[in-house]
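Coordinate-derived values only; no laboratory data. Here the structure is a predicted model, which means the values were calculated and not measured. Cβ atoms are built from the backbone, for glycine too; each structure is taken alone.
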Structure P
Amino acid sequence: MTASCSPSFTLYDSGVRIGEALGLRHEDIAAAERAVSIIPRVNDNRARSKSKEQRTIPVSGELIRLWGDYLHDEYGDLDSDYVFVNLFCEPRGQAWSYPAVYDLVLRLRRRSGIDFDPHWYRHTMATRALRDGVPIEVVSKLLGHTSVTTTSGIYGHLTPEDARKALEAAGWFTGTEVRL
């Protein structure tokens with residue numbers, strides 16, 4: 001992992017939407033608590049939070065370390081409240097915009113041959129959490145959904161193997177089943 005607090009790792013680690021990541025301010029990151037707050041607000045770059053209510057999401061120590069490295073190694077003396085800003089092009093220090101992100105995504109698609117969208121990181125985080133046994137109510141809250149049904153319908157890509165693992169963990173299939 002390079003010393004970069006990339007939007008993609010932020011999306012993967014937290015499950016936030018791209019607009020929520022683009023609207024992140026340094027004050028929204030609580031390093032000691034390893035948490036990121038998503039605060040619905042008007043942003044200069046038009047980034048927005050789809051959720052109407054503020055929420056705080058626990059994140060990994062790795063993300064917090066990457067953010068610190070990013071501030072030290074890449075962000076430097078830039079004067080911006082926003083976390084994700086133009087570092088190498090003008091206007092330097094301006095908050096990233098949706099077009100800038102999608103321009104980067106298109107360049108990465110061409111270079112890698114992998115067709116992806118930033119929203120897939122959100123899907124990956126949610127599906128990973130559900131497969132790892134995080135209760136759906138918790139995942140729903142972290143994603144900012146108003147209904148568990150939304151979380152289940154969109155992110156519940158669980159396989160029969162996932163169901164078997166959950167049933168076995170609950171004490172099913174103990175070897176006392178009826179055999180023919």
Structure Q
Amino acid sequence: MEKHRVVPDVVPVLPAQVLKISYPSGVSVNLGNELTPTQVQNEPTLTWDAEPSSYYTLVFTDPDNRHRDEPYYEWHHWLVGNIPGRNVAQGEVLSAFIGSGPPQGTGIHRYVFMVYKQPGKIQFDEPRLKRAVDGRGNFFLTKFAEKYNLGQPVAGNFYLAQFDDYVPQLYKELGA
């Protein structure tokens with residue numbers, strides 16, 4: 001994570017655990033491996049060491065939304081809060097999952113997953129976003145974590161991706 005500047009660009013400290021992430025396509029996320037938007041288009045399965053009686057927040061974000069060389073601008077792909085233990089499906093979906101869709105000509109993007117242990121159940125005041133592009137830009141993970149007193153992430157992982165032939169189809173599905 002430090003080699004690809006996830007720390008400190010996205011989070012200030014390295015999470016204690018590596019979040020295990022597997023996609024239905026058969027690929028897994030492995031600390032900066034390169035995957036294609038085609039491979040990561042569907043919601044993955046996530047595993048981390050969780051306390052069953054605690055709540056967690058999951059954030060999936062692209063800190064390179066425009067281009068890594070341009071000013072920092074995050075676009076979040078998935079937000080789930082109040083996850084009991086590690087049962088993401090029973091969490092409160094704040095923003096529905098959208099797979100990677102790096103625009104053509106913007107180079108390679110980092111796609112970052114972070115899990116935070118919540119201090120308790122949270123009343124989130126974020127707008128609930130369906131599978132659409134509106135409301136996902138201008139997101140900053142550190143500000144989100146600070147707003148809800150999430151502290152530092154307990155687990156994380158990331159992959160790299162760049163434009164492929166699936167991206168135009170994704171944009172069409174999203175009405176972009």
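I have 2.7 for distance in nm of label points 7 Å out along Cα→Cβ at positions 27 and 155, calculated from one of the structures P, Q. Which structure is it?
Matching structure: P.
Assuming 30 is relative contact order in percent (Cα under 8 Å, 6 or more apart) as calculated from a single structure, say which of P, Q it is.
Matching structure: Q.
Identify the structure, out of P, Q, from whose coordinates helix-only ellipticity at 222 nm (-39500 (n - 2.57) for each DSSP H run of 4 or more, over all residues; to 500) was calculated to give -2500.
Structure Q accounts for this read-out.
Which of the displayed structures (P, Q) returns the greatest value of FRET efficiency 1/(1 + (r/R0)^6) of positions 75 and 131 (r between Cβ atoms, R0 = 41 Å, to 0.05) on calculation?
Structure Q gives the largest value of FRET efficiency 1/(1 + (r/R0)^6) of positions 75 and 131 (r between Cβ atoms, R0 = 41 Å, to 0.05) among P, Q.
One of P, Q was used to compute Rg and Dmax of the Cα atoms in Å, for residues 35-90 alone, and the result was 14.2, 42. Which label is that?
Here the read-out was taken from Q.
Which structure, out of P, Q, was Cα extents along the principal axes in Å calculated from, if the result is 72, 37, 27?
P
A value of 2.5 was derived for distance in nm of label points 7 Å out along Cα→Cβ at positions 83 and 99; which structure in P, Q was it taken from?
P
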